[in-house]
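Each in structure tokens, the structures are laid out below.
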Structure 1
Amino acid sequence: MIGKIFITSSGYDPEFGRHVHDPYLGPRPTLGACRPDIRRQLKEGDHIFVISGKVPRVNQYVMAGFEIDAKVGAMEAYQMFPELRLRKRADGQLTGNIIVDANGKQHKLDDHDAFDKRIRNYVVGRNPLILSTLDEIAEGRRQTMEALCDILQTRGDTPIEVVGRWGKKLTEKQILQLREWLESLKVTVQ
């Protein structure tokens, strides 16, 4: 078992920024089009942890962690998760992380390059630990830097200084420590 922790794109923060739509952080988390490198490298049983994107004057935090249950193609995901097909929300922001249309072609709302690489290895998760309430998020913002530095045995003042631009590979011990920390954080705020 290995894992990866990474930071979402700048501005993506469920409380103070744009809507986070990839990864989808729900009861059955998914990672659909973003980070094809991570989706290719990891396999079933490995873990993914996600840090919110940079937003001015707001502490970033570990939003969630989950285990990989399966990897499927984008067309299979299209059939499995109709609610995660790419579309616009009422506020004009994109939601959904399945970037193919009904014919398997690139969805008209997806404007990224390397479409062929981005439709492989759609990750379906299990055993999610998601900071979702306002209290959990606030405590996550308060504790994230100390927890990351402690668990990853490194120093830094921001998540990017600790995990880097492309993320950081995690050992089994670090995965278990991150999961334990997220679980304890959720219990603490109840």
Structure 2
Amino acid sequence: MAEEIEGFILTGGASRRMGRDKASLELGGSRFLERIARQLREVAKSVRTVGAKEAAGDLPNVADVYKSWGALGGLHAALNACRAEWAAVVACDLPFITGELFVRLALLRENFDVVIPVQPDGRVQPLCALYRKAACLRVARTLIETGERRPRALIEHTRTRRVAPQELADLPGAHLFFTNVNTPEDYEEARKAVTSDG
């Protein structure tokens, strides 16, 4: 499985609401970036960052092709740099994703171009998903060239497998997978979650 997948962590956000670089925040003794990279390595043969080079730490970094194009631009850059059939893409502000989550997504990828989890609130999570390079790179480029900025637009133009919350509920830590840490208040809640989960 790992030979078919490369991991990418999107670090290009401005972190305006947090007030500092989210990738460098610590949780349980590790930076967000390190936590996510460690989990992605369970399913991917390599892990790189996309966007802000200064946030990359020791990880190789991929520059945006379309500068200042937000999350869809970061997703495009990951697909453009990907040398494997699939790209596992995660935003740096999702510190609770696990390797087991991505193994589950990978097992559902046959006959699809995107495998994307659906959050308990019913929204899809495009920045924690698997993308087939061949199909998705072409679509992402076309969307950007027409002015689109929403990563969710990509799944409207590809064969997409939406993974329902109940299909992930048995995985350890599933209740925290999509905890998005955007503000100091979010960060404090995430730290409490780590403490309460031991």
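For which of the structures 1, 2 does the calculation of relative contact order in percent (Cα under 8 Å, 6 or more apart) return 24? Walk me through the intermediate numbers first.
On the way: 1: 29; 2: 24.
Only one of 1, 2 returns 24 for relative contact order in percent (Cα under 8 Å, 6 or more apart), namely 2.
Given that distance in nm of label points 7 Å out along Cα→Cβ at positions 40 and 96, derived from a single structure, equals 2.1, which label among 1, 2 identifies that structure?
That value comes from structure 2.
Could you tell me which structure in 1, 2 was used to calculate Rg/Rh (Cα atoms, Kirkwood Rh), for residues 112-167 alone as 0.98?
This figure was derived from 2.
Work out which structure the value 3.0 belongs to, where distance in nm of label points 7 Å out along Cα→Cβ at positions 72 and 144 was derived from one of 1, 2.
1
Taken together, the values in this text are just the output of simple stated rules run on the coordinates, not laboratory data. Remember, it's a predicted structure, so these values are computed and weren't measured experimentally. Cβ atoms are built from the backbone, for glycine too; each structure is taken alone.
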